[in-house]
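Take a look at the structures below.
Computed from the coordinates by the stated procedures, all read-outs in this text should not be read as laboratory data. Small disclaimer: the values here were computed from a predicted structure and weren't measured. Cβ atoms are built from the backbone, for glycine too; each structure is taken alone.
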Structure P
Amino acid sequence: MPRSSKSQWDFGDLFTPRTGSGGPVGPPKREVEAAVDVEPPSPASPPAVLSVGELTQGIKRYLESRFGFVRVSGEISNHRLQASGHAYFVLKDATAQLGCVLFRSQSAASRVPLRDGAKVILGGELTVYEPQGKYQLRVTSVELEGIGALQAAFERLKARLQAEGLFEAERKRPVPRFPRRVGLVTSPTGAAIRDVLHVVGRRFAGLEFVLVPVRVQGEGAASEIAEAIGMLNAWERAHPGSLDVILVTRGGGSLEDLWSFNEEVVARAIATSGLPVISAVGHEIDFTIADLVADLRAATPSAAGELLTAGYVDAVGRLSVAARRLRVLTARTVLNWGQRAESWTLRLERRHPRRQLETRIQQVDDATAALVRGVGRGVRDAASRVSSSVSRLLARRPQVALERDRRRLFELRRRLAVAVSRHRDRLRSRSDQAGQSLRLLSPLQVLERGYSLTFDPSTGQLVRRVDGLRPGQRLETRLASGRVESVVERVDPGTPPIAPEPGESAESMESV
């Protein structure tokens, strides 16, 4: 918007009118009163004392009334999308920057995706965010003007390197499955190195790292990254086998923060590296030139740590399974031999003469116990009658009734728990019976009981009758544990077919 007068732009004149040879300079008295809602000072009195809130509110009303709706072009930077759906970002050019806010209702209407580096034309109202005392643009419309200088440079370099074949899968080197030592190119104080070391330490702490500290953003960072990659390759050439792979990584950020990994010098260093290079730059949605040229891209630094240790974790899992199977087989063998030894021991004990003597002794003990029980039964009956009388007497006391009700409540709770447990056991038994029925109905169970199937290997057909068989013909018999090949020596048509067991049909035998 063009400037119409000095009073439109000089905010110092809004609250303290100046005087000169030509009279007072600044907005008229009514504009000041409308802006701050306070009585303006007279030329002979000092300026009125305003609170911070009154001053900010006056500036806000002045900006909103003077500018109204404006259209501003620039490049988006530091874009942040909150969980509420509101977007906050900075619109900048070569000389200045402007804070902007796009509320969720306006974002749904604009249908233009916002991202760092995009060149846009924003329409909205200029206002002041009072809690922070800064002016900002409340965006109501978004138009794309271009993809931004950085984004355009990214696309140009990407197209040129792609034309040279640096992104082709054929030139990418395989990453070792079990790396022993990794060259790490990153900032020693960033979050990326902590994420990588934390993941590797948790999954396979034996992996070694050779750190080459570099800057990961700012002027000269790209050269440092390229030199670090060259340094690690030189060390590998001087000491063959000292390194297995190079990891180039940093945490997330805006397009400007990640720009060092979009420089051509970094891409050339990765492409000419004799060691395979893993690139883990930014978050999962971030893509850089380094990611495209690298032999393997990891979505995040943590994902890079998982890729480096994937082979070790898989091998440890396989060894654990093998050890568990070995323990199970050993325990099963020992158990079988123990059961056989116990069976022989029981058979010997049943035939020992001492068992007969022990049986007679037990019968004498039972008779003695019955005699003792008969004598004691009369004593107990008398004691029971006395106890019953005492119980009836005590039952009339309120404390006894209360205790009886408490015991009844406890018994009801116990019975409820028992009923629930029994119902659960019945359901588990029904489930086990259903599983056993399924196993018994399996066609393979027929073979497990000693049956076999005979096929003609030349046709693959099941042999049901001896008709058509001839001496010397080769047959194949399938058992429960394998196959047997045989030759027909003699054909006897009078041999009756083997009848299936009860519950089995010829169709079920054939389905096996």
Structure Q
Amino acid sequence: MVKKDTALGTGTMADRITDDEFERRMYSHDIAPLPKEMEAIFNTMPDFVVRPKSAKEVSNIIHVAQRKKLPVIPRGGASWGLGGCIPVKGGILLDMSTMDNIIEIDGDNLTATVEAGITWKKLCDTLERKGYFLGAYPSSAPSATVAGWINTGGVGIGTYKYGGAGDMIRNMEVVLPNGDIINTGFDYVMPNGSGYNLNWLFVGSEGTLGVVTKVTFKIYPAPEKFESISYSFNNLKQVGAAIHDITRAPINPFHMGFGDAMHYEYLRKVGIKAPKVGSLLTVTFEGAKEIVKYEEKVVDSIIAKHGGKSLGTEVGAHEWSSRSYEFKVRKMGLGAIPGEILVPMNTFSKVLDDTAKLIKKMKLKVPMIGSVADRNSVMVMPYYLTDKRKFVRSLTTMGFNKKFADIAFKHNGRPVGLGLFFACNVEKMFGREGSNLMHEIKSAIDPNDIMNPGKLVRTTTGFGFDAPGFAMNMGLGLLASVRSLLPRDTFGEKK
């Protein structure tokens, strides 16, 4: 173990370095519960936790890590469920939440420059008070940090109209695995033009290429009107038909999110106000009053055509206010593990059919939520409840995400993230040549493989060797098969 008082060679961060076992244990998992028995395969406990306050301090830490050949794992709000910020070989965990300052909001150039550890909610709230607006942000905005969502290549609230995490970035400050500090773009103008787009090199890289320490975003004047309307349907297939026609209409809503009957049933069971519907679609509009009025009229017509019923702006406003709190169902005293895939609009119905068959086969109870990411991409996000005290049930249920990703591939889609457990999908997603190129980029930038090892391009065990992709897929598939032999889930049922 590296002694905390000598780790940086200066002692200036002694009060922000800890090797306390209890604290380190708190950083050995993310939002999803991880069975303690997994420590037999992965060393999820960091050797110590550091809370930096500047890019220079991050650089100093990385120089020490290079000398000691220790992994460095950046961590934001840990609101993702795929193990992207969990150590696999111990090492130095960087808690970036201490870098949470707003550096500048520049109204002349319509930019906001912030440190990497600020939450999206804090940034959005500050912009709103000043009369500005951020185009998109994650549904986990109250806890997710800006760099965390960038590193997962986020799709979320407002993505339909304004794009994902990478589309909003002007510039980033990044500390490389050799300790160098670089800028990836330009503060005041778009990065388009000749030259490699370094912004996008780091977007979706899951912290494997460097540590994002500062971001400059483009911002917008606050819209004249902002309104949400909810529509009820009998089932998600009807929702799918409606959103298909909305995306083919010459309008541009801000956001479209949906949920099925079980999701709202779970919310009601934990005491949260939720409509009794077969499924619900909430469409949010923003812009000039006249444009919003026209878009609402078009959507109302499409909804009626597909058998939906408007529940009005009151329900819509409630759903909008609840957009960041889908997982309040964890009040049941359990863990919630989400899966995420992107599928083409024309295969959404088939994906729902295959997912229903998978849920039935694995004897699970799986609520379904999601959103429309662009005019031909639907993000489907089922989640299931687990009790990590029941090791076999909790572990084998992880096989659902593997099978769910297979459904996405079958229907010309893809899983949204890779993280610790699904790096085995990288070759299936990008082909052997593309996968090899990703490995080469990782090796060129991080030859000693200290930057968040075991994620994205490979799954690495705590013993230092890589787990082959086919072996991980076989293992996860086996877990799914074992789960199918167990009794069905009874979460939320009266006993």
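Tabulated data for the structure shown
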quantity: Winner on Rg/Rh (Cα atoms, Kirkwood Rh) once structures P, Q are ranked, highest first; calculated: P
quantity: semi-axes √(5λ) of the Cα gyration tensor in Å, for residues 187-354 alone from the coordinates reads 57, 16, 12; which among P, Q; calculated: P
quantity: Among P, Q, structure where mean count of other Cβ atoms within 10 Å over residues 51-58 as derived comes to 19.6; calculated: Q
quantity: Source structure (of P, Q) for relative contact order in percent (Cα under 8 Å, 6 or more apart), computed value 16; calculated: Q
quantity: Per FRET efficiency 1/(1 + (r/R0)^6) of positions 195 and 459 (r between Cβ atoms, R0 = 35 Å, to 0.05), the highest-valued of structures P, Q; calculated: Q
quantity: Of the structures P, Q, the one that -10000 was derived from, the read-out being helix-only ellipticity at 222 nm (-39500 (n - 2.57) for each DSSP H run of 4 or more, over all residues; to 500); calculated: Q
